[in-house]
Structure I
Amino acid sequence: MTLTKRFALLAGLAFLPLSAPAQGQTVTGAGSSFAAPLYESWGERVHQKDGVEVNYQSVGSGAGINQVVAGTVDFGASDKPARPGLLAAHHLYQFPTALGAIVVIVNIPGIPAGAVRLDGPTLEAIYAGEIGAWNDPRIAAQNPGLDLPDEAVAAVHRADASGTTFVFTSYLSRVSPSWKTGTGAGTSVAWSSGAGARGNDGVAATVRQTIGGIGYVEYAYARHNHLPMARLRNRDGAYVEAGPAAFAAAADRADWAHAQNHVVDLLDLAGPGVWPIMSATYALVPLKGNPGTRHFFETGLTEGEEDARTLDYVVLPEKVRSEILEAWPG
């Protein structure tokens with residue numbers, strides 16, 4: 001059983017229709033594994049409500065953008081917003097659907113879950129291959145009282161073009177000038193060390209199977225697989241535990257009023273209790289596309305709030321959701 005199936009919700013409530021009836025229509029989508037559990041859940045909701053069949057392939061953000069550009073799917077999904085030039089050239093409408101957090105998972109023998117504390121520069125040094133053991137002084141200094149083992153650090157990264165990688169490497173670029181000018185940020189980067197795995201689920205599985213492993217995944221993949229997560233140092237200097245309160249704190253600090261096309265910056269925000277690695281996940285739809293696509297997202301954005309919360313996403317502010325639907329072309 002896939003992760004998205006395990007996450008899927010059963011929603012049998014009746015709601016008033018929002019957009020034109022879409023009985024019997026099929027909607028296809030592809031892209032972000034980060035967003036896959038949410039779209040699976042919304043798909044079941046719209047299928048039970050209106051008979052719309054939603055087929056979503058969790059193939060990574062890069063592939064999702066490529067497929068919607070090629071016209072092989074009704075919508076693409078990406079955790080990295082597409083450039084305005086690409087949207088204009090291919091007549092696409094882009095909007096966020098939910099917010100989520102990237103967390104750091106670890107597999108360190110003898111260390112309790114949630115006990116390890118890391119800051120951004122230390123994460124950068126790990127992924128740059130500069131820290132080789134868990135008892136390295138840079139890690140030990142942040143974890144007084146922890147008996148860190150002389151165990152090799154095994155960094156795991158995404159092997160596929162990934163919006164999760166874009167968010168994580170953008171964070172490393174934000175907190176480390178050397179990473180920004182070296183490896184940089186992108187959906188796919190030239191990693192100097194570590195092992196690659198495909199998808200959030202692949203990274204989670206590899207870290208679970210690797211003693212000394214460390215990786216970055218979307219929060220739900222860590223929580224539902226019971227993987228230990230590190231506490232991260234935020235911009236205010238506090239080591240924050242990953243969880244809904246910290247994620248909501250980050251969403252509250254975002255500057256939505258100045259977010260062009262709703263592309264909002266959620267990385268390393270100041271504020272008490274703020275989780276430092278947050279992002280939105282985006283959908284890209286053709287301006288003249290399948291009518292069922294709008295029906296799917298309209299249902300999800302207006303009726304799928306509880307689905308999103310149950311799956312550990314942060315719901316978009318109501319005003320933003322309304323603006324997305326009002327600006328929908330056609």
Structure II
Amino acid sequence: MKISVIDKQGSGIALQFAKAIGATISGRFIYIPESKGSGYITGFSWGNDMSVMIRNYHLKEDILIERTNEFAEGQENVVFLLSGVFPSLIQSDEHLSTEQANILICRQGVAAVMTMPSNTLFGSVTIRVSRQYLNQLFEQLDHPVVASVLEAKDNFVYETSLSSQIIHTTSDMLHQSVPEALESCYYKLKCEELLCYIFAILMQREAVSTSVMHIEDIKAIYAVKTHLQSHLNEPPHIATLAREAGMSQPKLRKLFKQTFGKGVFDYYQSVRMQEAARLLKEKRLSVSEVGYLLGFTNLSHFSRVFEEYIGIKPKRYSSEQ
């Protein structure tokens with residue numbers, strides 16, 4: 001299902017999305033109809049400064065949203081999409097997958113297309129903040145990556161992993177118990193708390209200047225990411241990836257590390273070990289089965305790499321689950 005919406009003045013798309021799928025609106029909650037899935041969307045808006053949307057639902061069909069932005073002159077928004085930040089409140093179903101847990105940061109114009117695959121549990125928080133308000137909060141920070149978020153006029157994309165503090169704060173947002181009259185104030189403070197944690201993560205990155213990324217560069221880098229995630233049993237070949245991305249090897253290495261905070265091979269190994277942990281925990285496969293499935297011919301090597309990225313040896317990790 002394809003939905004086209006117009007986002008005026010950064011006001012968001014939730015109500016237009018609700019109308020398109022026939023959702024029920026009750027107060028600040030939008031409930032997904034049973035014919036389309038289950039769960040809800042909710043959120044708050046604080047004028048042009050900031051808004052938040054919480055998604056906790058699954059859909060029975062693929063939905064593609066194409067957004068056209070119509071902002072006032074001089075208005076620039078930055079989007080912080082925190083995906084997979086809390087367990088879904090929807091009853092577990094073995095046929096439902098979960099979205100990848102990460103944080104995506106970009107100019108709002110970059111996020112013009114939103115894909116929502118069917119049979120996927122969405123548990124996310126999206127914060128839209130004006131560049132002006134971000135500067136009021138964080139202009140005192142002296143770091144090139146932070147500066148690129150606060151000042152850059154060109155497109156940029158950063159993706160990073162979640163922290164335990166972020167998981168804790170988003171959990172608070174789901175289970176808040178303040179009176180209704182204080183909800184708006186409470187959620188605004190929580191959004192600002194999340195932004196603090198996100199910038200703290202960005203400040204851990206290597207302090208180097210960032211390069212301008214055009215939309216085609218962003219698409220190419222994410223195509224590389226998708227390739228790595230779908231070929232976890234094959235070590236990446238930089239020359240081939242660069243050729244398919246239509247860029248030089250140095251440019252690929254720089255833009256990939258700029259976007260994800262890790263080099264291509266480091267990112268590949270990290271995702272590979274996250275998948276190994278999932279297979280050990282959820283699928284209950286043996287250590288040898290997981291190692292061979294992910295392309296390791298030497299199980300001792302697999303054990304060393306797993307411990308480097310996960311913190312403990314795979315055999316112990318499996319026994320503790």
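Read-outs: derived from the displayed coordinates by stated rules, not from any lab. Remember, it's a predicted structure, so these values are computed and weren't measured experimentally. Cβ atoms are built from the backbone, for glycine too; each structure is taken alone.
Of the structures labelled I, II, which one yields -13000 when helix-only ellipticity at 222 nm (-39500 (n - 2.57) for each DSSP H run of 4 or more, over all residues; to 500) is computed from its coordinates? Source structure: II. To which of I, II does the computed value 1.00 (FRET efficiency 1/(1 + (r/R0)^6) of positions 32 and 304 (r between Cβ atoms, R0 = 30 Å, to 0.05)) belong? Matching structure: I.
Comparing volume of the Cα convex hull per residue in Å³ across structures I, II, which is largest?
Values: I: 127; II: 148.
Biggest value here belongs to II.
In terms of relative contact order in percent (Cα under 8 Å, 6 or more apart), the structure with the greatest value among I, II is I.
Ranked by distance in nm of label points 7 Å out along Cα→Cβ at positions 208 and 248, structures I, II are led by I, which has the greatest value.
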